[in-house]
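Undergrad: Right after this note come the structures.
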Structure 1
């Protein structure tokens, strides 16, 4: 059975820089994720810190630091690069977030199989 792409959010729901919490289905379960728009580029990651396994957001849809330059974990303040999810500061330095393949079509961000 071929997996279908899944709608995550509309592009106009994101500021630049900005982020939005979303979810998708995998294996019959809902998976928490988030989408980031930064410098016109869209990225998506699972909402799970590689250090603790906890969600990264401290306020709904808030995944970026105050400057909008890095993804920030609310649990222990780890910082991750937006473009590849690699941790650059904090207890999980060198680890990375789990990236999700996405595409933007007609103003909609889609998770692609």
Structure 2
């Protein structure tokens, strides 16, 4: 079953793993050591990230290194980006509303 990027980022542990691997490639054991959950649970998260194409594995000697594939995060970025202007407009409107209220309060004093 091919998973998508949204399944990858849906879980906070997987988001934390993505953040870790965005800074450096780590072995499976190094990733597991960063969390207080079992190694099999981390392996399951890594498997899902791999199925989504977010990470790949590279065998180096006896270790499997986890490598981030950041281009696979682009669909999620583009989906979120479309809402950026919407939220900026809402925040600007709220700021204008607050300024109007403060202005009225200052005149009434």
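Undergrad: Assuming 1.6 is distance in nm of label points 7 Å out along Cα→Cβ at positions 29 and 85 as calculated from a single structure, say which of 1, 2 it is.
TA: Of the structures listed, the value fits 1.
Undergrad: Still on this structure, I have one more. Among the shown structures 1, 2, from which was the value 0.91 of Rg/Rh (Cα atoms, Kirkwood Rh), for residues 37-100 alone calculated?
TA: Considering all the candidates, the number was obtained from 1.
Undergrad: Something else: Which one of 1, 2 has helix-only ellipticity at 222 nm (-39500 (n - 2.57) for each DSSP H run of 4 or more, over all residues; to 500), as calculated from the coordinates, equal to -19500?
TA: Of the options listed, only 2 reproduces it.
Undergrad: With Rg/Rh (Cα atoms, Kirkwood Rh) computed per structure, which member of 1, 2 shows the largest figure?
TA: Checked 1, 2; max of Rg/Rh (Cα atoms, Kirkwood Rh) sits with 2.
Read-outs: derived from the displayed coordinates by stated rules, not from any lab. Note that the coordinates shown come from a computational prediction; the quantities given were computed from them, not determined experimentally. Cβ atoms are built from the backbone, for glycine too; each structure is taken alone.
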